[in-house]
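Bear in mind these aren't lab numbers, they're just calculated from the coordinates by the rules spelled out. Just so it is clear, the model here is predicted, and its values are computed rather than measured. Cβ atoms are built from the backbone, for glycine too; each structure is taken alone.
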Structure I
Amino acid sequence: MSNKKYFSYIRVSTQRQGQHGTSLVEQQASIESFSQTWNFQIIKRFEERETAAKQGRPVFLEMLKQVRKGKAQGVIIHKIDRGARNLKDWADLGSLIDSGIEVHFASESLDINSRGGRLSADIQAVVASDYIRNLREETKKGIYGRLKQGLFPFRAMTGYLDRGSGQPKVIDPVMGPLVRKAFELYATGDRGLTGLNEKMRKLGLRSRNGTGISRNGLSTILHSPFYMGVITIKKTGQTFIGVHQPLISKVLFDQVQNVFANKNFNTVKRHFFVYRRMIECMGCGHLMTPETQKKKFVYYRCHTRNCTPGCLREDTISREMTSLLKKISFSDDEYRFLKKLSQTEAAHIIEETQAARAEIELRQSHLKDRHSRLADAYVDGVFDDATYLQKKEELVLREVELRENLESAQFDQAKIAA
């Protein structure tokens, strides 16, 4: 066995690479065969499971650090593209070679210390760097193409499920309603983020990996416009209309953002009283005032001075009203008249709804034209990046509002027709 000691380094960037000759096991087997052929002793093996396209791979850098300290005479790597797919890492390996540290590539027949071998290795490193650069650009194009189609080309967010490549996310039948509940509860302003997080944990809201949702995770959900149908890319600031089904309306999303911004702290929360301004006092004829007792029971009281005090519970009033309504009956002529009246009114409402739909669709068409004009103006240099992104976001949010209005109009028309 040679007295020289070496480090070995292997890397994969994706799980699929394990299927075609570049898995960690196959790389290690190639290095073992190479070391046995040349009688090299491997004293430590370094394994990395991330892309070489970016600088800063922790395992690779740790290996370089240790070999510079003299803990090994050299390193053995499977192939050039396993150790360097960016020129900075190749320069680091080159500095090792120049300082007399041995660098061997198990699957490359190169004499790295000769002029021709070094040139060949340099060319391969440049080709590998160009390959990964082109791959990165093509990946970006693919992602941007999906975004323009309204697809979210990343892992589904909490409350949604993946359906495969090229398909919109679908609402998770279990977690989706819980996410909607979180928005609805926070929009009331009755509890803070910590209290809401505890509540949602008890209700069963879980993150994508199945663990209880964290406070920061819940905050991320409540700030994400994805749930109202808008895809936002933080890095670029771009926004896109998503084709996935929204979990919440834009109105609810805006309410939640207002709570975060403390814009609702002066809002007076009013209880809905069924018979407000409808019940008169038998003693004085003034309207009775509703009020809630013990956060549960509703009473109607007369507060007129010198009037005999008395009160009525709301559920008692409801029972009496139900009893009276059951006594109402119509003759055949009255029934036919009311039926004809309701049909006429329904036809009128459907006509108005159709007109509203046509107007909304016209506005949507105008918005598309504005999108095109905005893009042309940006290309012509009329706007800078910040102004363009701001105006585009305004158009996207307006498009979301129109889409919600159109869906509401279609629902109303279908309900009336039924």
Structure II
Amino acid sequence: MERNIFNPYELLIELSSSQATGVLKASYGSAVWHIYLSNGDLQYADCAAHTLAQLSYLLCRQGLERALPILKEVPQVAKSAGEASNISHIREKIQQSMCWLDEMQALDSMQAKQLIEDVTQDALESFFWLREGQANWKKGASTPKWVASVLSGTPLLEVADTIKFLQRRMKGWQGCSSSLWSPYQRPYLLDFRDINKPVKGGKLAPAALTKLAQLMSRGLSIRQLSVLIKQDELHVAQLLAPYIEQGVIFLRNPQPPFDALPKIPRAPKPPVVQAAPSKETPVAKIICIDDSPIILAEIERFLAGTRYAVTTVNDPIQASSIIFRIKPDLILLDITMPRVNGYRLCSLLRSSAMFDETPIIMVTGNTGLIDKARARLAGATDYFTKPFTQPELLSLVERYLSSHNAKPA
């Protein structure tokens, strides 16, 4: 699997829904990400553009400043001449440092797992900023041994939950100033007399802004500032945003190697709705996922001759990529399928903003309350029991596509 332009969310959902085991290697210029999965669950991720400063930042965020002196004692990684800036050497150095912290018992088991989780989320956050690059999947590649020893066979993170969390953060970044596109940008005050300048939406008192300006004069990035004032970097960016927008605070570009990371993508503009000359009802797209060819054939027969375009998929492993390509208006999803069940696939689809409001109907022969509760927790819109008649199916489809049918073409 190799792509030049891709949707990182779609790519990770596709791998997770197929319960893949291996490593996804993505690259953008000199920045390289490694994302390890085991049976579709996240085990570990890192970004080779990160440095030991990232590790220090994450330790400080956990309140583990006492571990910082131990980092200075890490044995040197042997490298060939001229390799000091080599991206693979930096990655190896970070991994060795984490092993060293574990070996020196600087962290207990919970702290070590939290550090792995933080490193993973930090790498994935910048991975999700990608809109182009190369991605290659290596099937069967195992998680680094030191990570596996800490996790002891348990999954680190749920893909769906992680995507939802990082999508919320991206929206937060996108809501900041249009000039702000990286936590590694370095804010500065051009004229200290502007500290007393009224700023619409500004929440910092002159005294607080003065202290920040003094820190900014050291050429620190937003991330470095967040460590010193013990605040999340996104919160710091949101505080600075009004001052950046109104020309009180300015931004320098990130320093190497962080200048190699992709920019935070801007929020997509809402589509311009134009009235079409035709008054014909648009065709709604329905996709049905079930491992039973008989059920799929029955659904196709029941919906034949209607104004709906029906796509059937009998391989749940292929379902996510087909769904992202078709972008259906309604999804009918079987629960009990081999390798990946409907609950998992539903949860993964709901983690993508693309399918936030798409009706997902779980179609199953199970009628228990527990199954219905699980469907709701996974994000299902409704629960449809087999066997069903043609009028029942048409009634269900009409109910959830009535708003679509009312739209002009």
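Figure out for me which of the structures I, II the number 17.8 belongs to, where mean count of other Cβ atoms within 10 Å over residues 209-216 was derived from the coordinates. It traces back to II.
Source structure of the calculated read-out (mean count of other Cβ atoms within 10 Å over residues 337-344, 10.5) within I, II: I.
Each of the structures I, II was assessed by mean count of other Cβ atoms within 10 Å over residues 97-104; the largest value belongs to II. State the single structure among I, II that was used to calculate Cα extents along the principal axes in Å, for residues 121-360 alone, giving 74, 61, 29. Attributed to the structure labelled II. Identify the structure, out of I, II, from whose coordinates relative contact order in percent (Cα under 8 Å, 6 or more apart) was calculated to give 9. The value was obtained from structure I.
Which one of I, II has P(r) over Cα pairs in 10 Å bins from 0, in percent, as calculated from the coordinates, equal to 4, 13, 16, 16, 17, 13, 8, 5, 4, 3, 1, 0? Working through the options, I get structure I.
Among the shown structures I, II, from which was the value -17000 of helix-only ellipticity at 222 nm (-39500 (n - 2.57) for each DSSP H run of 4 or more, over all residues; to 500) calculated?
On the way: I: -17000; II: -13000.
This figure was derived from I.
I have 2.0 for distance in nm of label points 7 Å out along Cα→Cβ at positions 297 and 345, calculated from one of the structures I, II. Which structure is it? Traced to structure II. In this comparison of I, II, the computed figure 53 for percent of Cα pairs over 16 Å apart, for residues 73-128 alone is attributed to II.
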